[in-house]
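Read through the structures below before going on.
Where a number appears in this text, it was derived from the coordinates with a stated rule and is not lab data. Small disclaimer: the values here were computed from a predicted structure and weren't measured. Cβ atoms are built from the backbone, for glycine too; each structure is taken alone.
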Structure P
Amino acid sequence: MPISDSVKLKGKVNIFHPTLVNLYGCEVGDGSRIGAFVEIQKGAFIGERCKISSHTFICEGVTIEDECFIGHGVMFTNDRFPRATNPDGSSQTEADWTLELTTVKRQVSIGSGATIICGITIGQGALIAAGAVVTRDVPEFAVVAGCPAKIVGDVRTMAAARKAQTVNGVAEEVVG
């Protein structure tokens, strides 16, 4: 599996196993890390300081902004009505379908095995649970889970709750 000459690697990009990825016509930002068996297609953009875990597929039309975590085996789509052939039986070409863009805003985390349906925006700081199927826009800082994914919380309140521990019925701040 190659890294094409058409790939723009900006700054220091860590590709853990360069012979085990398929990257072509994409752009990857400084400080990003790419795991094994990842495919990033032409026209896709990965921001700075992102982690793209193994077995992930990022197709044409996907923009992932800075500081995002993409778990193992995450799948993005770019066509809501995929077909191999036209009604007359001829093979489809790029001219026969409509590319739908997907944007993943800064500091989003997407859990392993999630599927992201095209044409949506995932808001800054959102958390997508492992295995979720995201079919519509996700608000900033929302936590979504399920199939189809539904909002189950807010990253900010969940983070605050994790900082408190209950000891003998009394909440105490956890330090460090």
Structure Q
Amino acid sequence: MWSNIKKYFEEYPERLKVARVLVENGLSANGNKICLNQIEIPPVRIARVAGVDRRTVNETLRMIQANRELRLIFEEIRPAGHSLKEIAKHLNLGVVEITPVDAKGLGILANSAMLLTKAGLSIRQAIVDDPELSPEPKLTLIVEKKIPGELIPELLKISGVAKVSVY
């Protein structure tokens, strides 16, 4: 998806920054409005995050509206949802973060889930970073209780896993 978006903004690096902020945050663009679900976000707020001025945000919105492919993506995009990762410790949940050798490799999520299930751990959330949007994509699994240390070497044995971090 990102490569499709990026091609339209090749000549406009500042607008590309705005598009990235919209995509990374799941913000939709409909006409001259930017929304987080039903909450409208002022262009000046997006400008600050993207490191551009408000006019660039408005130009980006006009460009999105003028292009059918961009419009279809940005009108329908939504945030992926809430993540328990940052509050897992307070909820006595376990978190394992897996960095793949190649984010497009097969079976890392399935094999990790099987290992956790065999250990009697129920997965509450699975969050997978998009390899086109994240420079170092990771798989984050949040489970019902702390992850036993003996699972770390087992997770590292999964084909395609480069690194495992447990929180």
Structure R
Amino acid sequence: MDKYIGRIWVSLAVLAVALVIFFQHEELKPINIKEGKDAFLVALTQLGVLYIVALFVERSLEVLMKAWRQGGKIQREEKTESGTNAEKAQAKQELAGYRAGTQRRALLVGLTFGILVSLSGVRLLGEIFDPSKSGASAFQLGVFQFTDIIVTAGLIAGGSSTIHEVMALIDKFLKKTRDGTK
């Protein structure tokens, strides 16, 4: 059962969304891009801001993780250098498990930091789209804000390299488009 918990959760989420769409389809209106702003430039600007925020969060997280987990890592690394081959192998396996645990904790703390930053007002989608002027229902506005917070938090938690990859992908697309129009 534990093996399939992720699939079960995703299936239930998809089912919930399908039910909402089925029962609320008349209230779900498209969200408009903010008037007077070039949505693409706003998105690039927000990605740049999120890149800087992600760098700050990454550095804070690195310092926090070192203070929290470095002692245990050093102890386990020392065990891998002394003892019999069997003891060294067990120590290496223990070190790998410890590193995986540290990675998992870092991701969860990073996601928490990302959610806090998003809740404080640094967001991506809200800067591009204006759901209040599109006649969206209160439910739809709530879902939009929730999604904006989660998407932004995920980008921040993914780190600056994730945002850099998105920006590089956009740059590559723009270069191909420019080359195609020449």
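Worth a mention:
- Of the structures P, Q, R, the one that 22.2, 71 was derived from, the read-out being Rg and Dmax of the Cα atoms in Å: R
- If distance in nm of label points 7 Å out along Cα→Cβ at positions 85 and 141 is computed and equals 1.6, the structure in P, Q, R: Q
- When relative contact order in percent (Cα under 8 Å, 6 or more apart) is computed for each of P, Q, R, the largest belongs to: R
- Parent structure of the calculated result -28000, given that helix-only ellipticity at 222 nm (-39500 (n - 2.57) for each DSSP H run of 4 or more, over all residues; to 500) is the read-out and P, Q, R the choices: R
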